[in-house]
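Take a look at these structures.
No value in this document is a laboratory result; all are computed from the given coordinates. If you're wondering where the values come from, they're calculated on a predicted model, not measured in any experiment.
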Structure P
């Protein structure tokens with residue numbers, strides 16, 4: 001009998017693969033984005049479950065859609081690795097950008 005975590009992982013991977021095939025998405029990129037987003041979400045200890053799930057969905061979506069840009073503009077050629085990096089860094093990069101904008105005086109953008 002398989003370990004419970006292995007069974008959950010196999011079920012999730014199968015569900016992702018079938019869903020990606022039905023929707024016509026790249027399976028490699030989706031699995032990479034889910035893996036990266038999962039690592040990001042599990043590291044955010046101070047967030048509650050609803051916020052973690054929201055971050056997971058946003059990370060997967062952005063990880064999938066940013067993967068072609070990563071492969072086009074870097075030396076990375078693997079769709080799975082590009083999806084992984086996109087899922088891992090998009091939300092944390094967005095949070096960093098928001099913190100920087102909150103602490104910055106943007107008056108220089110407004111010209112009179």
Structure Q
């Protein structure tokens with residue numbers, strides 16, 4: 001299910017969220033650029049996954065190219081919610097060096113539940 005795709009020109013930021021549910025896992029993939037203007041879309045999709053009976057929730061950031069402070073704040077909030085929700089959240093780290101750098105600079109990479 002595609003939740004969002006924004007932008008009409010090269011200057012507009014592109015963002016897309018897709019969600020897929022199997023019997024035991026709810027996988028949410030994020031692609032493009034995540035900033036303040038789009039985090040509500042991801043939060044809404046994550047809340048739906050959290051409300052499900054899935055054993056695992058996997059947030060796949062491998063196709064994420066950019067993330068600002070609002071994105072980091074949302075990921076930290078998701079981690080806090082996961083603590084009270086069975087610790088089902090697992091995050092696949094972004095491949096983008098720019099996004100990796102944001103995790104390093106903020107220290108969030110040491111906190112969030114990344115998997116290989």
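Points to keep in mind about this one:
- helix-only ellipticity at 222 nm (-39500 (n - 2.57) for each DSSP H run of 4 or more, over all residues; to 500) from the coordinates reads -26500; which among P, Q: P
- Read-out Rg and Dmax of the Cα atoms in Å, for residues 19-74 alone, computed value 12.3, 36, structure in P, Q: P
- When Kirkwood radius over Cα pairs in Å is worked out for each of P, Q, structure P gives the greatest result.
- Highest-scoring label, criterion being relative contact order in percent (Cα under 8 Å, 6 or more apart), among P, Q: P
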